[in-house]
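Q: What follows is a group of structures, each given as structure tokens.
Laboratory data are not the source of any read-out in this text; all were calculated from the coordinates shown. This one's a predicted model, so the numbers in the text were calculated from it and none came from an experiment. Cβ atoms are built from the backbone, for glycine too; each structure is taken alone.
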Structure P
């Protein structure tokens with residue numbers, strides 16, 4: 001049993017940030033870990049920034065990941081990964097797992113602010129961790145399943161298959177069954193297994 005593992009998930013309201021954190025937290029609990037999770041958001045509605053922290057291990061006392069202490073950071077959108085980069089550090093060996101997907105915030109349209117290029121974002125993230133992995137999760141789920149909704153599970157399945165999270169895939173599937181409404185479980189299970197088989 002590991003002493004502790006810290007995860008930060010960042011995205012936009014409607015992308016499944018909270019669902020993803022619930023699945024991970026439930027799976028860790030089922031695997032016998034002590035688990036603490038928290039949500040940090042002002043406007044969790046569609047379009048607003050939202051982040052969630054999940055910590056699990058032998059004994060966890062706080063639900064918040066401290067700056068520079070995240071083992072893994074999920075960015076469900078490019079700019080949203082950048083917003084939480086300070087939770088990572090080279091010392092810890094933080095891994096960033098991000099979706100190559102961009103939703104320019106309102107400020108880009110209203111204030112003429114510039115949305116950073118993907119290369120710029122990745123270059124900055126590299127200063128806060130040991131590795132940045134970018135996937136076309138939204139694009140792949142749209143192409144193979146006709147919807148982008150399970151892109152969060154696509155990223156999770158990749159993380160599990162590459163052992164970026166010390167959790168068993170069977171517990172992830174059990175947690176998905178507990179967390180997801182029945183009508184969404186089958187699709188997400190298919191996405192999860194699709195990525196596992198791809199390796």
Structure Q
């Protein structure tokens with residue numbers, strides 16, 4: 001699936017996204033303060049969705065929120081207006097962001113975008129990550145991956161067709177590998193936030 005098809009999918013999914021995501025959001029909202037509380041300066045959020053992260057940015061941050069789907073952007077507008085931080089909504093493709101200058105951002109954050117993005121597009125997106133981050137700029141990514149525990153893996157496999165149909169997401173993306181291949185980015189930490197399915201990746205631009 002390419003990004004044009006993803007945008008069409010989310011034109012429908014956007015109307016139900018928060019409702020569909022509610023069972024998981026009960027967990028995610030506990031993680032968001034930890035993930036976002038130490039961000040400072042100019043922040044780029046990729047795949048900002050319906051704006052669930054916006055309430056957790058510090059007032060002194062200047063956030064550019066990139067989202068592929070116009071429908072999701074519209075759904076996030078009220079959360080951007082209520083946020084303590086300055087939130088600029090940008091409807092563009094994370095694999096090609098000519099609107100954004102080189103070496104511009106202190107932080108890049110993305111929660112569950114790369115598991116939605118097709119594997120063949122991820123190296124291009126990660127190259128954009130490295131282009132727009134300042135030297136010394138940092139990034140945080142949170143993604144879902146397949147568990148190595150057979151019982152959990154079987155549950156994920158039963159659920160996977162529905163997740164792909166509704167969200168376009170897969171649990172077998174090679175995001176970590178693509179970041180490791182990028183010569184401008186260094187991974188400083190990886191850990192799991194829950195079991196071995198929610199992979200948290202931190203790093204820095206050289």
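Q: Tell me which structure, out of P, Q, gives 12.9 once mean count of other Cβ atoms within 10 Å over residues 26-33 is calculated.
A: This value belongs to structure Q.
Q: Between structures P, Q, where is mean count of other Cβ atoms within 10 Å over residues 18-25 highest?
A: With respect to mean count of other Cβ atoms within 10 Å over residues 18-25, the highest-scoring structure among P, Q is P.
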